[in-house]
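K.L.:
See the structures that follow.
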Structure P
Amino acid sequence: MELLYHYLWKHKMMGRELRMSDGTLVNVLSVGRYNTDAGPDFSNARIMVGGREWIGNVEIHVKASDWYAHGHDRDKAYDSVVLHVVAVNDAEVRRIDGSIIPQVEVLLPRNFYITYSRLTADMKGTRCQNMLHSIPPLVCTDWLESLGMERMQAKASRLMNYYTQLNSDWEQAVFTLLARGLGFGLNSLPFEMLAKNLPLKYLYHHADDLLQTEALLFGQAGLLDPGIYPYEDYYQALCREYMFLQRKYGLRPQRREVWKYARTRPQNFPHRRIALLAAAVHKREGFSSGLVEAGGNINRLMELFDWRLDGYWGTHCGFGPEGGERVVPRTLSDASKELLIINVAAPFYYAYAAMSGDLELGERGINMLTRLRPERNSIISSWQVGGLKVPDALRSQALLHLRSEYCDRNRCLECRFGHYLLRHRAGGHLFDYNRISDNVFVDADVAERIDRCR
């Protein structure tokens, strides 16, 4: 509740003229600077109280008595407060020296709280879906472009973090990003763990031997146990190779329980993704150099990610019985390759541009997304139902980011969609004391105070 009042004050939605309980007029000249650290909520605000200008800090509480509950009456940092904004005026507040601090009580208008309650209701899906039609196209376009860049920067930052964590080994960092990309969401984290837990130099040392490459990867993934499939020659050969390599390099495998299979088609099981990663290593092409040479060309990138599974993995989805040659795809689908371009190549170009100064390559990484088809999943569909158009991958990435980083985290107050809806659907300033309806979710103390005012 208090954060909501912070938002309202910060965006000047309480109006320019407020009144104290005794009727004294308070003119808000400047709301000040929002403070997210210790101390008063807003600093360097300017107000006029009874014709006299005050410059100082503003503190906001749900109840006026919170001033004492939080110990502000004993903290010198709050002596500079020139205005106390509250939802419930249940106490007079004073500084350490006993002087009274000007205080205003502000209630929320009905329309504003109804809109806010709908946006922050505890439910799945896109909360503002039925309200998106009222947002101007320009507001939508600007916000989604910003979100697309925000997501790109987040992914590029992940690659840079890998670089730092992995002792400034750029090739290992890119390998880790590629492995995570092959997890395709469900198994992204286990694949990331696998890549970090297996030095690429060991894989490159055995890259000419596909069996040893697969043994290293499957063994480190925790998917090899000599007691399982005792009569399967390929599986037992992997176990023998890994036992030798594990002792040679002092390796420790991860737990097999980290891998997820729920709602996954057999051809998308982690076993096949690991086999594809082994095939990528077996090609003996530098991961970062291959991406740089592709230069943001989508066709060349599709070829770069075109790994073929032959032999055992040409007919299997996992260890055990064959899946049948007709039902087991030997390569990644075009849609899966495009996902690797979105989640691996584009962030790589953005991060590489920051490190090398090759800004043109960074721009190519962004422009690639505008030429790729949008992703198709339930999240994108929910936004489309709300009326948003999704013409390309940059827009679908923006909407995925909006859902995961804003909607799912209840950050409606930081979202431009939420800000527009709250600002334009509330109707009027908050000091008009419109009442809140009974069926709106509201702080119990505030609801009681509002009931007494009816």
Structure Q
Amino acid sequence: MSGHTSEKSTRKYYSLLELTKSIESVIKKTYTGSYWVKAEIAKLNYYPKSGHCYPDLVEKEKGVVLAQIRATIWAGHFTDINNKFLSVTKEPLSDGMTVLIRTSVSYHPVYGLGLHVNDIEPSFTLGEMAKEKLLSIEKLKKQGIFDSNKQLTPALLMQRIAVISVETSKGYHDFKKIIIENEWGYRFFLMLFPAILQGERAISSITEQLKRIKKAHTHFDAVVIIRGGGGDIGLSSYDNFKLAKAVALFPLPIITGIGHATNETVVELVAFKNKITPTDVGYYLIQKFHNFSVRIDNAQKILLNKSRQISDFEKIKINNFIALLKSNTDTLIHAGRHILTLTAHNFNHSAISFVEKQKPVLFELSSLIQNKPLQLILLQENIIQQIAKQLILSATRKLTSDGLLLNSLNDKLRILEPKNILKRGYSITTFNGNPVLNSKNLTVDDVVETQTYEGRFKSKVQSIEKTNK
């Protein structure tokens, strides 16, 4: 490379073109062949109009870029390379992929240093993904959090669901259709947290939405992550350690349905429950309602049977009480009548005895007052007769009074029969089979049973008022 000398100085210099041409010559002589290069596609830079692709290739270590260069894939080569990659991985080339490419080094005085991509090895990319997956699993197990989300106790009904998906995706709409239009009428609350679900950006997008849900996690019962189908490359972000850790440590059960039938990703492995498709997730949540419904039906049957048993037992107790009360009432009335009859008999006997006892006295008085006028004798006899009549009248009144008293007692006993008490509008309230005598024995929401004249019913205590005495 020849140089130039300045007219005002002895310094030798080169033109920019001479320098760049020299660099171009050195590179052509040094890098004469093609080379297999491992790199990450930071940005694909594909232009559909021309068909050319200018990927930015980088190498990173712990997130720090160690090397970076622009590559070129001409339209003809790009179609062949992308189709080859697509046939093996089932996904097209995209940002964030680690690839093994065959390149040649070139330098142009205007466009600078670059790599021309001639070929690609798709199986290498799959291998890199497998390494990342195994490394993520190893780190999660080492930290003891691999099964953390699986060990959560789910809500009895997973009804309030936070959904991480793409609003326009078919998987999300299939999931909503199954949940909302279920034939049993189960009601769900769904809230969508839109996120990117494929490629390198999916990691930060899903993680950010999980952070949002975590701030309001008390308002939800579970989180659902759903997407449409895709190949292994499309799911590589779900093997990322950062995303998998966020799922494993999440305070709510996470259910995945990301459309992948084989080779579960790390996120699917650490999630509370993994289902293949969004529709499977919908059916899983509905099945939870079914399981709860069966428990409710069984509890209802048990409650009804128990209620019938208690009702039949209480009926027997009331009938026995009525029979006992009637028997005791009849016995009491019979005993009262017997006492009344005996009293009347004794009273009559006493009256007659008293009269008989008075006769000797009269005879004695008669003998003593023989000299008194007959009128006095007649007067005394009249007095005696009046006394006898008064005694008989008093006895009769006594018998009548006692009879009325006995009839009154009989009426009162008949009124006090439980059947007649209930008939007048009174009722008997029991709690756990015992009569309720004091409101202190009850608490709010206790279920009490009330017996009326024509039946019984149950009620729940809503409030308790204390009476000041």
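What follows draws every value from the coordinates through simple rules; no lab data is involved. Predicted model, so just to flag it, every value in this text is computed and none were measured. Cβ atoms are built from the backbone, for glycine too; each structure is taken alone.
K.L.:
Which structure, out of P, Q, was distance in nm of label points 7 Å out along Cα→Cβ at positions 12 and 76 calculated from, if the result is 4.3?
P.N.:
Q
K.L.:
Given that FRET efficiency 1/(1 + (r/R0)^6) of positions 132 and 420 (r between Cβ atoms, R0 = 30 Å, to 0.05), derived from a single structure, equals 0.00, which label among P, Q identifies that structure?
P.N.:
Q
K.L.:
When relative contact order in percent (Cα under 8 Å, 6 or more apart) is calculated, the result is 9; to which of the structures P, Q does this value belong?
P.N.:
Computed on structure Q.
K.L.:
For helix-only ellipticity at 222 nm (-39500 (n - 2.57) for each DSSP H run of 4 or more, over all residues; to 500), the calculated result is -13500, so let me know which of P, Q that is.
P.N.:
Value -13500 for helix-only ellipticity at 222 nm (-39500 (n - 2.57) for each DSSP H run of 4 or more, over all residues; to 500) corresponds to P out of P, Q.
K.L.:
Starting from the value 3, 12, 13, 11, 9, 8, 7, 6, 5, 5, 4, 4, 4, 3, 2, 2, 1, 1, 0, 0, 0: which structure in P, Q was P(r) over Cα pairs in 10 Å bins from 0, in percent calculated from?
P.N.:
Q
K.L.:
Continuing with this model, one more query. Tell me which structure, out of P, Q, gives 15.8 once mean count of other Cβ atoms within 10 Å over residues 188-195 is calculated.
P.N.:
Among P, Q, the structure yielding 15.8 for mean count of other Cβ atoms within 10 Å over residues 188-195 is Q.
K.L.:
For FRET efficiency 1/(1 + (r/R0)^6) of positions 156 and 364 (r between Cβ atoms, R0 = 25 Å, to 0.05), which of P, Q scores largest?
P.N.:
P
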